[in-house]
Structures are given as C-alpha cells and as structure tokens.
Structure P
Amino acid sequence: MAPISRVVRIVIGRAGLQLYLAALLFTALTLGAVSPAIAQEVLDPNPVVGSPAQDPQRNSNGLAQTPPMGWNSWNKFACNVNEKVIRDTADAIASNGMKDAGYQYVVIDDCWHGQRDADGFITADKARFPNGIKALADYIHAKGLKFGIYSDAGAKTCGGRPGSQGHEYQDALQYARWGVDYLKYDWCSTGTRNAEEAYTLMSDALRASGRPILFSMCEWGNAKPWLWAAKVGNLWRTTGDITARWEGKHGYSLGITTIVDFNEPLWPYAGPGHWNDPDMLEVGNGDLTAAEYRSHFALWSLMAAPLIAGNDVATMSQQTRDILLNRDVIAVNQDAAGVQGHRVWKQGDLEVWSKPLADGGRAVILWNRGTQRASITADWGMLGYPRSLKLNARDLWAHKELGQKAGSYAATVGAHDVVMITLRS
C-alpha cells in the first residue's frame, strides 16, 4: 500500500466517469471501506498516453466566462485572518456597492487550516474559525456572495499549514461539503513535483466533487501554465507576488509596472474561462499615489485580469472606493468578448494600450510611466481603424462623453497616470 503522501497521477477522460468514480470514492470514504491513501489511487480504465492537460477529450469546467471579481485576504491581512475579518468583509462587500458593481467572491487565503482528522480530512483552525468553514460559507452565501478558500499543491502551504499533496480528492470533497465556490491553489513545498501533473490532478478532483468550483492556479508562472492550462484552471498566475510598489523587485515580490511588463506579452493566451492572472489588486494598500492606484486598476481591467481586491474594504477611503467601484472601467474588464488588451505603441515612458470590445469598439489607455506630464496620442491606425472613421469617445475616469473624434485622440497625461477612454461608432 502506498503512503498517503504518495503523488499519484490520475487522468480521467470523460465527465461521466469522473462523477461515477467520485460517487464511489465518496461512499467508500464515508463508510470507511477504503483508506484515504488508497482513495488517491483510483485508476482510469482508459488512460490517455501523454499530457493529461492536452487530452483532446478534456473540456474546460465552464466557469469564469468573464474575469472573476472578488476579494482575497492575503494582501492586507496575510496570516492574521479569522472568522470576524471574513464576516466583516462580507458585510462590507454586500453593503458598500462592491457586490452591485460585480465583486462576488470572498476568499480566505492561507492560515485558515487546522489539522487533518483521523480519516485524513482537513479541518479548520478552531481558534480562528470557531464555528467552522461551512457556517462561514453559509453566512457569505446568505449575503448573495460566493465563498473561496486556499490550499497548496505541496505537503505544506506557504504559511506552514497542511497542504493538499496526497489528499487532492479528499480535500475537493471537503470543499464541496462546505460549499466552496473558488479554490486558490499555491505552489510552496512542492519539491520536484511537476506543475502540470499537480494542477491537473486537483482540477480533476474539483470536477469530481460534484460542485462547480472555480480553480485559481498560483504557480507564479514558472512552468508557463498559459501553454497548457486552458482546460485545467480558470486563471493562472503569470508572475511572482505583487507588492504595493510602483516598480522593481522587492524581495520575492514585484512592483506594479514590473508585473505589467511580464503579463502583457501573454495576451494571446487569455480568453473566456482561462485568464492570465497578474496577481491581486493593491488598490488601497501601501502609500502609492492616486494616479498610481488609478493606473494599476485601469491596466488590470484592460488586461482582462481577475479583479480581486486585496485591501481592507470595511474601512477603505473614498478615494479607494471610487477606484474599485468605477463601473465604466469594470465594464471594460467584464466585456463579453474576453480579449486581453495589450500595448500597441511605446515611446520611452509613453504608451498606448488597446482592447477590442464585443460591440466592435475599443477601450484605450494612454499611459505615462514617467515623472513629468506629457501628451500622448492614440492614432486610429494603432487601433486597427481607418483614419477617416469618426468615433464617439468617452472618458472612463471623468465619466464624460467627449464627442466624435476622427483619426486620433490626444490627451495630456499626468506622471504615473492614465487616461482611459472607449471608442465606439
């Protein structure tokens, strides 16, 4: 018999077989007829030779047809998370306009875990979550929101709590029992484990759980998941962790502009159900300027990135609220075409970005990365339009119609700031 920590590659070729095996596994675990270790070794009678992520019979899970929106505890609270913090956050999101603007997932990041029980199922830290995870999920669902949780593909999480390695199907069943809607899956303590194997295994476990659970892959881009994960996860991190700095590398974390430059070239790989994730938002954290927060939010929105707030939404300032709740900008992020916007022109610190929209229009950012005000012009040729075309422009930060423009649009942009418009016929 293999030890419970053994990593077993499980490839399930068809949805019906997945559900059948899951039902058998659930029954066996419940009745005690099979140990958790053996439960990890259910074999596919029709295995696919080669990469499971590239199995031609594999389908996506159908979730996240637009970039997910919500909140995650890590950027503000790190390991200082507990039931009260999560309930207070859910209360705030439900009442401060965030829910109405589209934010729906409330996600506990690391450090919620207790120990595994005698059968190997994960439990919550009783001191931090005295009423348990299911009660918390029920509370969040009663607010009309969705509930997310965190785990790790290694033996331990980044915070040193029990990881999911060797317990993938058990953990997925537990999440389904609790009412989890979203799993963020990290990459600490994985040793020599293969990322494609690890994430495909958990993807299959989530699908077999019987509950739709959005899958957020936090592998930091080391294994280039954009090349293989479109039918494995709903979003994948493209870089290391974000920090509330304008640029540069700070320990293991990266500033906003540095992440933008890593994420931008990957735009062809994003689309409905599978998004490039440049990490959670830092709007409202640190001491960035209003212009820098605005640039951060505008660029994440244009890049069709998940909009996962990471600040203390229960006590945020009016400035932070105005940025996070800008419905004009959010509409660009949530556009049904699901195209990731990208850079179409650059000269020194001055850039033009464009995102095609479902109605044939464009969202455009004029971005000034420099320290002095500057004029930036978006020429219709950069956007794929004939110069003779007349288009109606709208300023998304001023919430103002600008009238018809022909051939180009120019504006003076402040230091580290953006002008963001839409163009429509």
Structure Q
Amino acid sequence: MGKKLAFLLFALVILGMELYASRGLRNLFHIHPGNVFTFRTVYWGLALLMIAALVWTGLTFRNQRDPEVFRRITLVLGIFLMYFLPKLIFNLFQLAGDLSAGIVWLVHREADMGRIRSVFLIPGAVAGILLLTGFGMGMIRGVTNIKIVREEIAIPGLPAPFSGVRVVQISDFHLAGFHHRPDHIKKVVEQVNGLRPDLILFTGDMVHNFAEEMDPFMEILRSLKARLGKFAILGNHDYGAYYSWESEAKKEANLENVKSQIREAEFDLLLDEHRTITLDGATIELVGVENWGKPPMPQEGDLERAMAATDPSAVKILLSHDPHHWFMHVRGRKDIPLTLAGHTHGFQFGFEIGKFKWSPSAWMYDHWAGLLKENGQQLYVNRGIGYTGFPGRVGIRPEITLITLVQESS
C-alpha cells in the first residue's frame, strides 16, 4: 500500500509539474490561440511518452538479467531526467516570477503582470537548456572522462620501506553498464598500470547484480598488475540485492559466483579478514570488510572478525565500501589510521571547482568524496568508475586514485 501511495503522489507531482511548465512555455513563446491545440498535442504526447517509458523502466528493472536490456533501461532513465529536470528548473523560475507578480499586483494593480513574469521565464528557459546540455554531455562524454586524483597521505608509524609506496584505488565498476564497450574498462586498466602501482585496491561493486557481468572483462582485469598484489572487497551491488530472485538459494549461488569471478580475475578477495603486506622486512596490514551500510543496504561486514589476529602494532589500511561504516564503526579507532571507501559515486552529479565541491550526496553522507582527516584518522572516498541509474556523470568525473604513502613527520 505504501509503494502504491508513493507512486500515486509521484504521478500527481509529475502531472502538476507538466501543467505548470506547459503554461509557462505558452507564455514564454506567446503561442497563438490558433496553434494552442498543436502545441498541446505535441507537448502532452512527449510528456505521456516519457511517463510511459519511466513506468516501463520501473516495472522491468528488477526483472532483467540481460545487460543490453539493462543498458536500455538506464538510457530511458537518462532521457527521462534530461526531459524533466530542465522543466523543474524552469518551473522554479516561473514560480519566482508568479510570486513577484503577485506581490507587485498587491501594491500596483495596473502593473503589466506578463512583463514581470517574462523577466523570470527567459532566464528559467536558459537555465533549463544549460541543464539539458549538461546532462546530454554527461551521458555522451562524462561517463568515460576519467580523472586521475593524486593524494599524498601521511600515516603515523608507517615503516620506512613503505614510505613512497604507490597505492592505486579503483572502485564501483558496475560492469553491466560497459558490456557493450569493454574497451573503456581496458582503458581504465591501462591507465592504472601506467601509474606503476605497488598495490591495487578495489573497494567494491564489481558488478551491478550478476556474476556473468564479469565474463567479457576477465582477461582485461587479469592484466592489472601490482608488485605487492591486488586486493578487493564486496560492495552492496555485488550481493545481487537489486534483482527479483526466484529463490534465496539462487541469489546465494550468484554471490558465490561473483566471489569466484573476482578471485579468477586474480584479486585477493577480503571477506572480513586481513592480509599482511611485507616489504624489505617491514610489514603493514590490509583489512577488508564485507559491505556495511545504512538500511536498506546490506549489513554483512564484521569489523571485529576482520581485525581478529591482526598485529596490534602494525599500521592498518581498511577497505570498506560504504563510508557510513567509517562513521558508525571506525571513527575513533586509533588502530585504523586510513580507510578507503567508494559507493557514493558523488551522486554522478555535482560541482567541483578547486577545493570547493558540492553534490546531492552531501544530503546523504557526512563525507562523500575525497580525503577527510579527523583526529589522527583519515577516510578517502573514491568517486568510482561506473554508474547506476543515470548513465552518465555531470560535474563528478569517474576516478582513479593514486595514493602515495609517506611517513608522518614528527
């Protein structure tokens, strides 16, 4: 009942938005009375087509295993967002114009209300066009416009042989989204290898749902090379939680296949466990937990089990997919100076200008991208390579992170 009510409210909001946008566009373009019928036919025909496509997407999304159908579904969602979000922006400007006109009318009844509204409608249309263009470019180019982020991270007590060690973090491949272009993942791998990493750390969401998503990419992923090894953990999508399984047994079988595929790609998969990394007689420890996030995200990770049998004196790097885990279970633990996470994608939408960054992710996560330093601990959140939902990125580029470990100066 709750879902039906939510869907009904959503439909009413969309309908109201369309009615309001239709009125604003008629006023903006001064549609002649003789052309109103044609305008309404075209406008509502497109609107109903977009709504029908969205309904189809919602009804089929959790029942599709074919990666090509998955790509089409995300494409429909992308077009829907390109069509409706600019109207939302336009409506906000139109509302500002209506409110302004209403205030002026209270003071001066003879004022030209249409002229006052047009002052807001024109910039609203421009803002909508800019947003439309941005989303279009985000789908065409943004999703593959990789950024290499370089960070130097100082860790107290880091053994001298590990000072200068190059760690490459990659995250959130969501391979179903690239089944039609494995060349892109090959490009990612080539860029990673070109950074001459000592360690490669993958922080979850290798697939969107299914183990077979990895099939076209196995040789490409095997070609990732690092002299101290490459390690991986699971993310929420790796558990297949976004598909309507016939049985829990089939869901579990898929999860086991995901694990096997990751290992066959020559990653050391850490499932609430740790590994000791040795270099010139010195050691550090990698700790990897299964996914732990706020509901409805899977809460499979067990940090205490992962930390069992670790050396209390060893420097530790924790791999944990969801940054919520850090705030709930890692914050304040002085024995874990550095945590690497992913998951957020930076919402695939936002602004990053110099050190200033903003994304709707800020409404959901205390820290959603980049490096956070707090009381001797550090959390780095990678923006990911792939996508979910919207098949693009606007302002938040896919990321490969090169971390250089250094000793903290006294």
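Values computed for the structure shown
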| item | result |
| --- | --- |
| helix-only ellipticity at 222 nm (-39500 (n - 2.57) for each DSSP H run of 4 or more, over all residues; to 500) from the coordinates reads -13500; which among P, Q | Q |
| Relative contact order in percent (Cα under 8 Å, 6 or more apart) derived as 20 - corresponding label from P, Q | Q |
| Parent structure of the calculated result 0.50, given that FRET efficiency 1/(1 + (r/R0)^6) of positions 178 and 354 (r between Cβ atoms, R0 = 30 Å, to 0.05) is the read-out and P, Q the choices | Q |
| Value 22.4, calculated as Kirkwood radius over Cα pairs in Å, assigned to which of P, Q | P |
| Among P, Q, structure where semi-axes √(5λ) of the Cα gyration tensor in Å, for residues 82-281 alone as derived comes to 26, 21, 17 | P |
| Entry that produces 80, 35, 16 once Cα extents along the principal axes in Å, for residues 74-169 alone is calculated, selected from P, Q | Q |
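Rule-based calculations on the coordinates, nothing more; no lab input. The model shown is predicted, which means the values in this text are computed figures rather than measured ones. Cβ atoms are built from the backbone, for glycine too; each structure is taken alone.
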